[in-house]
Structure I
């Protein structure tokens with residue numbers, strides 16, 4: 001059987017009408033039978049760069065055995081000029097996470113997906129030690145298994161005090177090699193006791209690489225650190 005975690009992540013392609021814009025990562029979250037597509041908010045809208053797609057496309061598997069069988073679903077981002085995704089703010093400002101509800105009727109009846117649920121969210125923050133091993137599941141630079149359309153995993157580690165808002169923002173740091181296209185990827189820790197059938201804790205949503213403005217190109221290496229927004233924001237966005 002395929003690792004179910006690979007069926008929880010999906011590649012997002014953003015479009016403005018028929019014009020392809022960018023590629024990113026995302027994943028599914030189920031709240032009481034309602035299915036949400038989760039990604040970084042800047043994937044759906046970024047005023048600074050003028051990025052404003054009107055829809056995203058996701059690809060899902062349609063056969064649990066033959067993983068070459070796929071279907072593409074288009075998810076609109078606006079209706080009557082109003083955005084359909086949910087976003088949030090906290091005491092530190094805007095949170096770079098967005099969730100958009102997906103109509104099950106828009107998916108093929110045979111869609112094979114796995115979704116995180118509130119059970120997979122970490123409740124005890126002090127139980128996550130500095131240096132804890134993590135995985136970031138996504139599509140770096142749009143790279144993936146093009147035959148079976150599966151994402152790839154990058155190893156990561158908790159790089160800041162988990163449960164403490166780094167510099168007052170609602171994220172923690174990870175130490176991992178990441179690239180463009182990973183925005184919106186789930187950041188997970190293996191935890192069989194949470195759900196034996198889907199043994200992962202969803203700790204965060206990867207947002208962006210961090211760097212120092214004082215770094216001298218060609219002399220200092222990139223920090224290799226990233227921001228991951230705490231996944232408990234999903235309880236607010238899917239309420």
Structure II
């Protein structure tokens with residue numbers, strides 16, 4: 001596990017993915033039937049840069065943060081497949097009730113379902129018993145990746161591994177019990193914003209995700 005100097009470290013998600021792919025490759029070959037799962041949207045860009053180097057197929061695994069519209073930068077929770085939800089500071093019942101009463105939770109549930117359909121997230125049967133390597137572009141609060149990992153752990157994969165360019169040190173301790181292995185290029189104190197570690201951290205649109213997941217001639221039309 002690498003510990004980082006001052007940001008930024010990478011030009012963009014592609015460069016971070018190249019570096020992360022080499023780190024994972026240095027640990028040894030991936031197990032047979034391994035599958036890369038990029039967390040949309042930015043994690044798919046990082047994972048796509050890793051896929052060729054690791055000779056591993058790439059799919060998506062959608063997850064959504066839940067936020068108060070009056071403060072959209074601050075996630076109060078996150079949801080993933082299988083009805084999994086994670087809520088800030090352990091106040092699960094109160095936060096979930098608040099989000100549902102405000103309609104925010106229902107909106108994110110609809111968006112999660114839209115992305116699952118659009119990106120072609122794999123069905124549970126395709127993941128059971130397979131080694132899974134989950135990739136994101138950085139982890140600050142950890143709620144979205146916690147939700148993703150909990151939903152995948154329920155599917156009984158042969159191995160559940162996470163690879164990420166930059167990770168908050170406190171969140172590392174929260175995530176490790178969910179994982180068989182964690183690889184990070186940089187583990188830092190008080191990671192306030194993942195984008196600080198990139199020179200270019202533009203929003204990723206549906207069309208870019210589809211271009212990376214599928215050949216251009218076969219890509220579905222964004223909904």
Structure III
């Protein structure tokens with residue numbers, strides 16, 4: 001589950017797992033413009049707990065701040081290059097971003113996207129700390145646009161195919177619920193007006209997709225997830 005909570009600084013944090021912060025957070029600033037890089041690094045040095053590092057010190061413990069005009073192919077390559085070096089916590093600070101660029105940034109591996117015009121040193125430090133703690137940061141208007149896109153994807157792409165963002169489809173959940181109640185595959189088929197072969201295929205699809213050994217594990221998985 002993703003929990004969204006507002007912050008005093010004006011950004012929105014998306015909590016993805018409990019925050020675990022170290023005493024000092026190492027920060028690497030990546031910018032094509034060396035003046036921008038030096039300026040941002042200088043401002044962040046004034047914040048307690050942040051330590052600027054250079055490219056030679058980049059490793060999995062670093063939070064990378066990528067500064068760019070827009071989310072284009074070059075910016076995407078920078079983010080992917082950092083990911084290949086083990087950097088999982090990337091915050092993108094961008095001058096211009098449209099809906100496609102926002103999704104591209106998140107797909108490339110950015111944990112946060114901030115507008116450059118709104119990125120005061122305090123908000124940058126807040127986003128860096130959020131990323132270090134396993135959270136994400138989005139400018140409020142970008143969060144709204146992202147949620148709109150998710151809604152359109154559900155309505156226009158997933159719903160017509162009987163799918164959802166949930167791991168299991170409605171039909172799969174119904175089958176597993178009946179199995180959990182003790183019905184065998186033939187009885188489940190009769191209740192749902194499916195052939196027994198169809199029920200077995202549904203169970204096989206679930207176990208294969210989730211890398212489970214059998215239907216008992218599939219039922220247990222659905223119960224742990226609160227789906228049945």
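What follows is calculated from the coordinates using simple rules that are stated; it is not laboratory data. Computed from a predicted structure; not experimentally measured. Cβ atoms are built from the backbone, for glycine too; each structure is taken alone.
As an exercise: helix-only ellipticity at 222 nm (-39500 (n - 2.57) for each DSSP H run of 4 or more, over all residues; to 500), calculated from one structure in I, II, III, equals -11000. Which structure is it? Derived from II, not from the others. For the read-out distance in nm of label points 7 Å out along Cα→Cβ at positions 69 and 205, a value of 2.4 was computed from one structure; give its label from I, II, III. The read-out comes from structure II. Source structure of the calculated read-out (mean count of other Cβ atoms within 10 Å over residues 125-132, 12.0) within I, II, III: I.
Structures compared: I, II, III; top value of relative contact order in percent (Cα under 8 Å, 6 or more apart), i.e. the largest, recorded for II.
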